[in-house]
Structure P
């Protein structure tokens, strides 16, 4: 791994990791990562465009889906350019201030995604368990208010550790475990007492992502009970199952990498550095890449609209051809 000398003491530069032991293959490794990045950006932009352009999709459920797509888009736009800078252009350093700014944005998007998935679970619970009251309970105005509250929650709770991160002295030649900055990774390199940051981060994760996941599980246990009570031939039965399956897939796609990365950070001190890098890349790429695919396939309205768009753009789908 390349070594370097910090530019100055007040704002030192930190090292970014590529794929340890595979430095000669970085150019080739960057190709699938960049391809996944392009597909993720295209997929989430397509979801956002379809929901915006199709009046029939101007409903609370799809507004939450638009929030999820915007969050995924922000997550990959914030991280993957830094990863590609390491792999393709050997940009292996980042200043302390830039690192703190990046980790703040990354964690904000992560907490926002968790919160949106929780809100979507509540939305599905109300739609399936209280169908007659759903339209009065879940309105566009309330969805917008919920989105604003979730955004504030995802950012304001992250502010307390920031001054400490900026004040910590960092060990000379400090190298992060990933090609981008994360809070747990950054405090590992601080030459100072990081007890507050460590405890605050743990408590924050338990109170936000932990509670989000708990309420999602409770919501789906109640949804499952309601769905099992429906007649299997009922049209609402199949529609309920379809929307629940797509949302559960999105939940798994997000929380499994988050859990894996957290375990590696907290208990994988002796694990291979390559494992840290691989888990970090899965964490930032898998949800933005998979969510558009999941919702395009499992949501008939979005699937049909995308097919119409492709048909309109294709020369074979135009009239007179």
Structure Q
């Protein structure tokens, strides 16, 4: 085979690979950001869908009920309502998981809350667990879903004094929803990012060692187009400026996924005069409870008890 022949083959191979790379970059990568249910996306998931039943989650000490919620745009969402052990509950806490979990992650926490006098509602966010939804929109549609859940809790279940507690993306949803719905009386936001674009920029920088803001911002905007949401509005820090309710913001000082500086930025932008920031020493992104231990939960319980009487 001549050198010219080899050169032509190499050139054509390069062009084909370049074109394929562009197609993947334009069509596939944005879907990795926003799409939850797709055969390709399923390959990358480590969290399997758990179909919960009351029998699976039953503990004779605790009364539970599975809820089905129809979202504002017609999707089915599922949640587990765990009732307070007290005859007169102190309040009802909506629990919002992070990207690696589902509502079942909160079964133990729901028992802790029940023992201490609170109902809790662990929700599968749209596209996660049993809940329907192809795309996760980083709070744009999810905050509306939570407001619909609150409608049902008040009107169908007769519950009141509603609080909210979320982790990571759930913590971001806490800020976004509290900023638009005053029916939420108090909230706890753990390990939340400031906005979607800076969050994805941080992801790229951690994994490449370079600041690729132009590329990551383009991919986020494309994800917004694919998932039908405004990527610039996926901004917890923006909604923090409208939060006037009591709120507890918590972040680990060793969080690599979302630096504690983002938690502090969210906190400083919260409008409420009744706010508290807890820095958990030696904690990363997903081990706040384990590292914080009893001291952590005592601080949280003090916050909940103080605000359940307001």
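Just so it is clear, none of the values below were taken in a lab; they were calculated from the coordinates. The structure displayed is predicted, hence computed values, not measured ones. Cβ atoms are built from the backbone, for glycine too; each structure is taken alone.
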* To do: Work out the source of 2.4 here, i.e. which of P, Q gives that when distance in nm of label points 7 Å out along Cα→Cβ at positions 258 and 274 is computed.
  => Q
* Asked: Which of P, Q yields 27 for relative contact order in percent (Cα under 8 Å, 6 or more apart), as computed?
  -> P
* P, Q: which one has Kirkwood radius over Cα pairs in Å, for residues 26-153 alone, as calculated, at 16.6? -> P
* Value -13000, calculated as helix-only ellipticity at 222 nm (-39500 (n - 2.57) for each DSSP H run of 4 or more, over all residues; to 500), assigned to which of P, Q -> Q
* Structure fact -> For mean projected area of the Cα convex hull in nm², structure among P, Q ranking highest is P
* **For Cα extents along the principal axes in Å, for residues 114-169 alone computed as 35, 24, 19, the structure of P, Q it came from** => Q
* Structure fact -> Note: FRET efficiency 1/(1 + (r/R0)^6) of positions 18 and 82 (r between Cβ atoms, R0 = 25 Å, to 0.05) at 1.00, derived from one of structures P, Q, originates from structure P
